[in-house]
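Following this line, the structures themselves.
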Structure 1
Amino acid sequence: MRVYKGDFYYGALLSVLINNGISPYILETSDSRKIFELSTNSGKYKIYTKYVTSPKRGSNGKRLLWNFTFNKKEIEEIKRLLNNEGNLYFAFVCGQKEFETGNCEITLLSAEQLKECINIENPYGDQERLSIRKNKGAHSLSVYGSKKADKLNNEDNTIKISRDWIKAL
């Protein structure tokens, strides 16, 4: 049996969920993403999941940046999900080609947070981009995208996402 690279990254998300008492199942799958469904005491959720394994490192080595791209087909799929699903979240597995302890992250965005970062209704071009930045020692991840700049008037304009997102489910 063949094991694919994505299986390791999606497996990381499944492991976090299961280790926290949540039993997900795969609802839909493709080469570029998976959609999981899960139930908790707070309700039923669908989670659209993508992974990236090639972060960019800051020049001082204290920052990692993962860029997730969405083509037109993916944007249309997200639009469909947003119109048809109630509790929809977006999980992003921020990996590395060579695993380094402490440098891989998983973050969870609400539908509203995703729509704040990428243009779902009127994409600017062939692709939309979501960026997730990890600053060394920070308690949260910084999220921005093709619709939301990371700096505005020389001030931080990113969305701060807790690294302890599992408690939100």
Structure 2
Amino acid sequence: MAETPGASNFRRPLLTGDLAGGTVRALVFWPDPRLRQRCEPAGYLPRRDQRRLVADLLETLYHAAGRGLAAPQVGAMWRVFVMDAGWKAGRPEPLVALDPEILSSSETTEIAEEQCLSIPGRPVLVRRPRTITLGWYDLDGRHHLRQMSGPEARIAQHEVDHLDGRLIVED
């Protein structure tokens, strides 16, 4: 594991295969209007371009010391996000989600502070369902379903919001 540039307190995971070799991209910051646009299905993007985008998203995520990053946050208007809820605690598990959908969510909600790489220095209290079921495709076109709770569910919901043009702040 190598040090994350700009985030000396965290050790980023070493990425391999299709996830490796990404380039850090410039972040898009609010109030850029692209952050309010609904993204296009990632299935229309050629596989080679999907893989490059995902590698770049992961490299940018770790460089910025985030836990989730959606494609529109780097100016790519595709329904793709990456997340890694455990890397800062030394338990990396990068998740790549193409064309994700929240299929169900609990009626039980909780309020927690969220931050956004595209809205630096402005934490916001956000109410979200405590658990969700997320469906998505991986880079090999396989469909996945996972019930998520805790930070993992919150991160996934935040990133899906980005793909739908929703932000944690009101303009």
Structure 3
Amino acid sequence: MPANSTPPASGELLHRLTDSRVDFVVVGGVAAVLQGASILTIDLDLCIPFSPENLSRLLPLLVDMDARFRAHPDRPRLTNDVERFASFRLLLLETALGPVDILREITGIGDFDEVARASTEIDLGEFRCRVLGLEGLISTKRAVGRDKDLRVLAELEATLRLRSGG
């Protein structure tokens, strides 16, 4: 897959989110890939405001994609219950387009507003979307500190150096 391209299912999901006017920032592995990092990722991580307005745009889209709770043993389907999900901190879902993690805040950065300030807009051809910048991705990987996060730090730092011309 060439640099600055998303896995096909992630690209389709991002396009649908943009068309539905969902407010989001791409974070995690797909954000890194979109900025030229050579890492493998299988899920799409998004930071969103869990406001009633945003959830009322997001939930129907996810219900249409047969979203199910990934971490629940019975894997129940997601519903359009905006009030129920407004208090959630994260949603770990499996959709017809693959796994998606939806987070209220990002460790090492903060809530959606702070993540949005640390993001950059990227042109994906048919649409544009915001992604967490490489500096933010590096900060969050360090803050989380899991082995799998620390293993990608060198790649993120090298990508940042290349993009900065140094």
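Taken together, the values in this text are just the output of simple stated rules run on the coordinates, not laboratory data. Bear in mind that the values here come from a model prediction, so they are computed numbers and not experimental data. Cβ atoms are built from the backbone, for glycine too; each structure is taken alone.
I have 18.5 for mean count of other Cβ atoms within 10 Å over residues 57-64, calculated from one of the structures 1, 2, 3. Which structure is it? The read-out comes from structure 3. Among candidates 1, 2, 3, the computation of Cα extents along the principal axes in Å, for residues 33-96 alone that gave 39, 28, 21 used structure 3. Given that FRET efficiency 1/(1 + (r/R0)^6) of positions 73 and 137 (r between Cβ atoms, R0 = 30 Å, to 0.05), derived from a single structure, equals 0.40, which label among 1, 2, 3 identifies that structure? Answer for the origin of the read-out: 3.
When distance in nm of label points 7 Å out along Cα→Cβ at positions 49 and 89 is calculated for each of the structures 1, 2, 3, the largest result comes from 2.
Looking at structures 1, 2, 3, which one was mean count of other Cβ atoms within 10 Å over residues 65-72 calculated from, given that it came out as 17.9? Only one of 1, 2, 3 returns 17.9 for mean count of other Cβ atoms within 10 Å over residues 65-72, namely 1.
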